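Student: In structure tokens below, several structures.
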Structure I
Amino acid sequence: MRTFKLRVDLPLVAAAVAMTFGVQGVKAETESSSRLLDRITITGDPDRIRPVPGSAQSLDREVLDRHGYSDPHRILRAVPGVNVVEEEGYGQFPHISMRGTPPERNSRITVMEDGVLVAPAPYAAPAAYYFPPMARMDRVEVQKGSSAIRHGPYTTGGAINMLSTPIPGQTSGRADVLFGSNNGRRIHANVGDTVALGESGNQFGWVLEGFSEQSDGFKRLDNPASGPNQPDLDTGFDRRNFMTKLRWNTDPAAAVYQELEFKYARDDRSIDDTYLGLTQEDFDANPFRRYVGSARDEINTENELFQLRHYITPTANTDLTTTIYRTDTVRNWYKLHEVDGDGDGNFTGISAILDYPGQFADELAWVRGENTQGRGALRANNREYYAQGIDLKGGYWFDTGAWSHELEVGVRYHEDEEDRYQWHDIYAVSDQGDLFLDEREPFGSKTNRLTEADAIATYAQNTMVRGPWQIAAGLRYEDIEIRRRDWGTPQRNSSSLDRDRSNTYRVWIPGLGVTYDIDSNWSVLAGVHRGFAPGGASPDDKEERSTNYEVGFRYSGPNTRSEVIAFFNEYSNINIECTAVGGGCGAADIGDTVSAGEVDIYGLEALLIHDLGRSQDLGISVPISLGYTWTQSEFKQDIGGDAPNQWANARRGDSLPEVPEHQINASIGLAQEVWRLTLNANYVNSVNAKADPALSSQRIDSRLLFDVSGEYRVHDNVRLFGAVENLTDKEYVAHYRPAGARPGKPREFWAGVKVDF
């Protein structure tokens, strides 16, 4: 499905349409009447979270609009229990974990859009190099705890579900056009409608949506050709995303109600980013520098999604949802991989060069463009993915005596694949200090690998309600087969097959959650469930297993909502995947899964949301939110040097790297009918980037970041918007991986217009 490239700027076209309607002052209902929406959510509306027997948060369109973020890290840091790790400053490659799970490329959480897995190959290669643009989403849901077992295969941390723009009930739409620092542009627009089909009562609905974003980036390459009339080498990105939905439904009053919805989405990105960071000395001198050795680094990705979903209510107390889905992803991250400092053919990986710059002076000199004798190998990390499957979910409501029951059952057949066909291009540094191609190795000569996965997942969860009690008991079963084949040559035949290995995982995953309403405001909850994540394709690989507990309380009043939950995840085995972004693999190969044994992770999540203006009758809205996460972790045994770099040489009693002890996110706003102002503060304490005591100086900096945004309504349909991210222009080390010190994003300004009609 890669026969064309979408080059028409669809967001701009949609924006023009939306503005035309906006000038005419057309007002329309924007909420979809679709009953299917309830089946693709994982938490329900924010007002329906209270009875959920586990930690659950929902960020609706109003919350997402306040700052106009496109970075998933900035959006999700407001949710207690979620830990994010920055890489390139814009969130193009999120690192998200929950309750201490390894954050690398979201590989230990379940990520969905409209209830469907979105990672390019969630079973065969869970490290996600594609993540849907959160800026076009209508709602973001996060669920942790026992009730999250419905959304496997990764059940230890939890699940994220992004809900795309619903089909509106009548003609309506929106257009956001924003411009920012570093030649930034962010355009998001959609338009849709639902119309009656004759006198049958049946309806047809549709929505078209486009999103585009670009930036020249905040880093600056060492460029010997810089100056008047010379080209600037970008360090930014360009992203284009298009989505459409078509829906047919019967008369809402029909005895047997049905919906049929088709969804298509396409995402194209070109990102001038690198795995190469800086030495600490160079970072201290200029944190936004990029070395000459990374001048050719960039990643290009394409992602297509097809989805057909049918919903039917055969009787008044049953429903059935059937979803057929397919995603195709292509990406090639072309980036500096290793350096030969003196031209003798011995190459050293960039992580080692940046971790120990004194030992690799010649290699570092080449990276800086100061060594014309050495050579650098740029790896074309060329990969193709697909994922497809069919998912069936059924609901049945019934009563037994004084108990009301909602039984949900589901079955999913899924298959996915990762195809790696990678090679090296060898570059040298000219006398002028720039890179030129010296040699190209055969395509597929570095990695020629195919990893395939087939999985059948089933679950059943019965939610029972009687008076103040709500009990949710669930059971999930995963039957997974993963096969990996490696060829030693660019050809794929039996004579060049180096390794053919496979592994099967069959596991039962139970969960039990209980909520008890003390009165109309207060409730308590408790839960226990099994955590699971599949391992790799080697027969010796072990699945990740844990037993997870939580207990807490909620308060819900007219102006206040609060929640405090304590959790304890007891791993009998925790895994870490060997990836290039992890900074090295020890004795493992890229893509291998390494068992790290027993780990305990425990902590506390707290959230308070209050409208001070309403509670004190101030005549102005003053929304306040405060989220806090406290996390402790402990390796229960020593981890040897053969483990992937970020966990190598960890000692018994050490904390997991990258998981901070304290996180605080606070927000306060002022709002009246025509204007709004919001200030957000986010604090994260410092934490080790890697576990190795020899690299203890590599600390992810503590930071206190402020973002401010505001808007003013100049017309019923038109709002002026402005925002400043990193208000105080805080400079900090965001991470030391994949290789070297990497900066967080500096201060950035945004301004534009938002039109609703």
Structure II
Amino acid sequence: MADQDEFARRQRVLSEFGDFVLDHDDLDDILNEACRLIALALDADLAKVIEIDRDSDTGLVRAGVGWRADIVGRERVSLSDRSSEAFAIERTEPVITNDIMHEERFTFPSFLLDHGVVALVNVPILLPGRIPYGILQVDARIPRAFDQEDVEFLKTYAMVLGPVIDRLKTAAALKETDERLRLIVENARAYVMVVSDADDRITDWLAGSEKILGWSPAEAIGKTTDMIFTNEDRSEGIPARELSGARERGTAPNVRWHQRQDGTPVFLDGQTIALKDRAGRLRGYLKIGQDVTDRVRAETALRESEERFRQFGEASRDILWMRDAETLQWQYLTPAFETVYGLSRDEALSGDNFRAWLDLIVPEDRDRAIEAIEQVRAGSHVVFDYRIRRPLDGAIRWLRNTDFPIADASGKVSVIGGVGHDLTELREAEQRLQVLLEGIPQLVWRAVGAGEWTWSSPQWTAYTGLSSGESAGLGWLEAFHPHDRDAVRRAWEGAHRTGGLDVEARICHAENRDYRWFQTRASPVRDAGGTIVEWLGTSTDIDDIRDLQERQRILVAELQHRTRNLMGVVRSMADKTARASADLPDFRARFRDRLESLSRVQSLLSRLNEHDRVSFDELVGAELAALDGTADRVSLEGPGGVRLRSSTVQTLAMALHELATNAVKYGALGQPQGQLRIRWSLEPNGPGDRPWLHIDWRERGVVMPPAGSAPAGGGQGRELIERALPYQLKARTSFELGADGVHCTIGLPVSATRNAKETEHG
């Protein structure tokens, strides 16, 4: 029960509200102040007034206090059977709910729960005559027990509100009526208004009549009103029938073409009214009509345009449609819809046809279609592709929609227009082409004009890092080497003249940023008239091919050089062998051994590319391997992988062959007790700051022949070591015949590059 202080506070609230009403005449201001004061009186956070909307069976939150900005003036509540608001209005009784979470009689709007409302009390607001206006409701965010005293106070408040609302609504209606009357008076000059007597002689010719029809009052007064009818109407007796109709029925319509003073037509939309006194006697006529000539002509033009549009739509193979922008329901469909969708227009336009249309779209494409429609609703033009499944045969069809907004006079989008094109066959062809293009290893693309790309394959994106969008237009040039871009552009400029594009240029790899050579080619796609409409192109990696071609060129040149050198070596070797041979069998044996040694060297050289080198251990190993049965008497000591310059290999190999041949015939490899030790070492910074190879050939345990017999190691081999090596290879050599065998040293420059084996051995 309210105590005296609370009772006094509530009385003050009523008093303050009364004062506010006396000083204000805006209904929204009064309702919002009422909510503020009622919340204050009941010590609540929230209060609102809900106004009944009889057209939609809902209630609008017309005023309130404590609510979010998007609630008042926007939020609606259902007035269904389980609504507490509908219950209070229908029974004109208050509703108290002290715990809405356990209330089983009613359901509550979600925005109440969003605001944390746990209890509420409402009473109906009734206008005079007990006409329901709406609901006055107080909402609490903390548990409380609204009681009868709260209800009585709210009812008192609502009783005050009812007459106030009625007075303001009545005043608004009167104001609206006054405004309409003002507009009629102000716009009277836009009407033909003619008063005539019982004989239809004009007695009053208002200013609007002169403005519209052209006759001045002096020219019109005294004449009959048939002067404003067309000659055709007069010949058909239209003016007399119109007057007769007015006398019999009180009014007769005159919606038809009339004429101005200069004979031009004018369409008057109005009526002829019979003027009678209280006794019913005819006193005259009032002819009133609005000039709607422009509107009639516009409507006629619109009908003609609509007829042309209808004929165009029925002849088009594309689907033309229009939707209501609010409900999204189709208003119009052309016959092509039936051909594409396999569904009659009557079926398509029945029921909720927007939902039915979405059901025809394959599930994966529905969100795209809905998003596109929403964009058009917002005023955008949209082109989008989607698939439908025909209900008749289950076939999938690809469609491309071009949808656009149609605004009303206020600029609001009221209609959504659309053109649907069946591109199933084109899409299938494009998909087959795209599968083909994306399946080949080349970088594939499509272009128009002078190289403006419209599409690029995933291979292009994977290699260059440029997406199809980034490569569009001339964006693809970013992937080409800066020094090659001008050449590529020039090639494109000449492509139309030559009928094709073929250019080699470097393209950057996105991951390692290396440039590789590509051959870029394009062929034109022409229409039936021979005009180039598109270019299809590929970029093929030819970097390895270019390397192979260059290597081949180098190898051919090297082969020619080596062949010439080899012929010279063979000729020299034959001459020297002949001079040193005793007879032809001796020459044959010597020459065959030397040819075989030369062949072994050529075998080593021929398996190398221009970047490789023959190592010393390979060379000496190949020569000794040709000597059967001597491995147990030979020791090799030295680092592996000492790389020889190609120009030194052949001559050094011949020197080693001569040493080995002499060792077999006369020295360590020809006597059971003989031993051969070959040592070599690498001097990194030898003479001339270049690496030098030092070779030490030492034979031991050799029984030297008696004086006067053929000395081991003499003749051509010694000449080669002591004279040819220093001359040809800039080598430093020594050759000694010791008491127990030959001791030979050779020092010569070698390749500056060293392989892993060299590094391992220091």
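Values in this text are rule-based calculations from the coordinates and carry no lab data. The shown structure was predicted, so the numbers you read here are calculated from the model rather than taken from an experiment. Cβ atoms are built from the backbone, for glycine too; each structure is taken alone.
Student: A value of 33.3 was computed for mean projected area of the Cα convex hull in nm²; which of I, II is the source structure?
Tutor: That value comes from structure I.
Student: Once Cα Rg over 2.2 N^0.38 Å, for residues 409-632 alone is calculated for every structure in I, II, which label goes with the largest value?
Tutor: Across I, II, Cα Rg over 2.2 N^0.38 Å, for residues 409-632 alone peaks for II.
Student: Sticking with this one: When relative contact order in percent (Cα under 8 Å, 6 or more apart) is compared over structures I, II, which one is greatest?
Tutor: Largest one: structure I.
Student: Same structure, new question: Among the shown structures I, II, from which was the value 8.0 of distance in nm of label points 7 Å out along Cα→Cβ at positions 97 and 545 calculated?
Tutor: Of the options listed, only II reproduces it.
Student: As an exercise: distance in nm of label points 7 Å out along Cα→Cβ at positions 281 and 329, calculated from one structure in I, II, equals 3.9. Which structure is it?
Tutor: Only structure I yields this read-out.
Student: A value of 4.6 was computed for distance in nm of label points 7 Å out along Cα→Cβ at positions 425 and 529; which of I, II is the source structure?
Tutor: I
Student: Tell me which of I, II gives 0.10 when you compute FRET efficiency 1/(1 + (r/R0)^6) of positions 153 and 417 (r between Cβ atoms, R0 = 41 Å, to 0.05).
Tutor: II
Student: Suppose helix-only ellipticity at 222 nm (-39500 (n - 2.57) for each DSSP H run of 4 or more, over all residues; to 500) works out to -13000; of I, II, which structure was it derived from?
Tutor: It traces back to II.
Student: Rank structures I, II by mean count of other Cβ atoms within 10 Å over residues 657-664 and report only the one at the top, that is, the highest. Don't skip to the end; give the middle numbers.
Tutor: Values: I: 19.9; II: 23.4.
Evaluating mean count of other Cβ atoms within 10 Å over residues 657-664 on every structure, the highest lands on II.
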